[in-house]
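Got some structures for you, see below.
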Structure I
Amino acid sequence: MKTVLFYFWQFTWGFLQNFVGLIGFLALRGKYKQERFHRAFVTYVTAKNFGGVSFGMFIFVNPSNGEEYIHDTRIHEYGHTVQSLLLGPLYLIVIGIPSSVWCNFAPCIKYRKKNNVSYYWLFCEGWANIWGLRWSGEKAQGRHMLETGRYGKPL
């Protein structure tokens, strides 16, 4: 019953981000490896300068960064999946836009590097780590996630 509610809630309350994710999932089907991660669907996309992204229950991860990275990124992106359940139509405004800017906007990248600030320092990224670990039941493996995985502080 929980699984049915999960998918129902994602495709009603979180329709927009899940619809975008579904289009990506279907478009990449057959070209890239896909698997389930708890109740989410993971597509492994090899692309330069790409780590991972979540659109509702559809997660896209770069597999060329190593097993430890893949493991922790799936957990982190699953945290965003859970955020989608909570925030629904607000997800893209509260999580998607700030996350995208923090990850891709040159001044933010420069700021993080210059000041040695963790990517997970931003509220939505630290929150994704906490919820990904909590709701997946998985344990972080990577030093970076363990040492800076909660708003830039150790988990």
Structure II
Amino acid sequence: MARQSDFVPEEWKTLTAGPAAAGMYVILSQLSGPIGLVEESYAIAKEILRATHSPNQLVKEVAEAAHASARHLLPSMPGDKQKARALLLDGVRSAMAVLGKAPADAAAYGQWVYAVAEKTAAAAREGGFLGIGGTAVTDAEKAALAELAAVLGRPPA
């Protein structure tokens, strides 16, 4: 199992940004209102915190680092939504490329990053009225999850 010491600082930063990038990718696929945005952002933070207890040492260390420096993980986002989404997806893709140095940990990392994205997608209902009705995971969010699954090397859920 790989550890933080197996990566140079830039690679480590890429790995720690991966889960938040995946969650933000889902958020930008279907923008929610202010309450939905808070719920989805909270889902990202909650899944990162949950992974600090992962049985996989690399995932645990990445989660601890991500939790400690959450505000500084993601690069500055361009104002254009499509460019921002492309940048976020490239971040996830880069994280998986870094794991070429730790292929034994790639599946656990990919599973965790996908779980962050899934929980983000399900965190806020879209549509409906006053919290009644609506869709738990929209078609746009499902498409984002499928794109992430392809990047993470796992079958879509």
Structure III
Amino acid sequence: MIWELEALACAINRAPHQWRPLVLTNGCFDLLHVGHVRYLSQAKAWGKSLVVGINSDRSVQGLKGKHRPIVPQDQRAEIIDSLKWVDGVVIFAEATADKLLETLQPDIYVKGGDYRPDTLPEMPTLQKLSIALQLIPIETPTSTTAIIHKIKSQA
């Protein structure tokens, strides 16, 4: 289900036994590829519920440049929500997931192995809220940016 942040927080607080342990991850998920699918599958394994924060179109532009995203936020959210491992999706406009962490207070925050605790912008919030960090190694070195470059080079 695609949620508004406050409504999701209320649902979690009303029925924690249905959600916890709660895992949170986030990303742009612009062009879904096998790396995303494997990552989300592994993230779900860390808890009972997996909530995925999807960067809004504006925040993707800030992170990736003016020609991104390729797929609009509502469509990206719907695609991610359709995956069997995902229990909830929320679109967020901020540059980092700090507000998601503060509002949802997950048990575990998952990010890809291309991050380290010292490069993760949300690390101070994780420490402040005592939220565990789990880094998932990258199995398949692929990226949306690489896919876009390949398409452009073959056009």
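Values in this text are rule-based calculations from the coordinates and carry no lab data. Just so we're clear, the structure is a prediction, and the values are computed from it rather than from any experiment.
Figure out for me which of the structures I, II, III the number -22000 belongs to, where helix-only ellipticity at 222 nm (-39500 (n - 2.57) for each DSSP H run of 4 or more, over all residues; to 500) was derived from the coordinates. Write down the numbers at each step before the final one.
On the way: I: -17000; II: -22000; III: -12000.
Only structure II yields this read-out.
Thinking of I, II, III, which structure, once relative contact order in percent (Cα under 8 Å, 6 or more apart) is computed, gives back 29?
Computing relative contact order in percent (Cα under 8 Å, 6 or more apart) on every structure in I, II, III gives 29 only for III.
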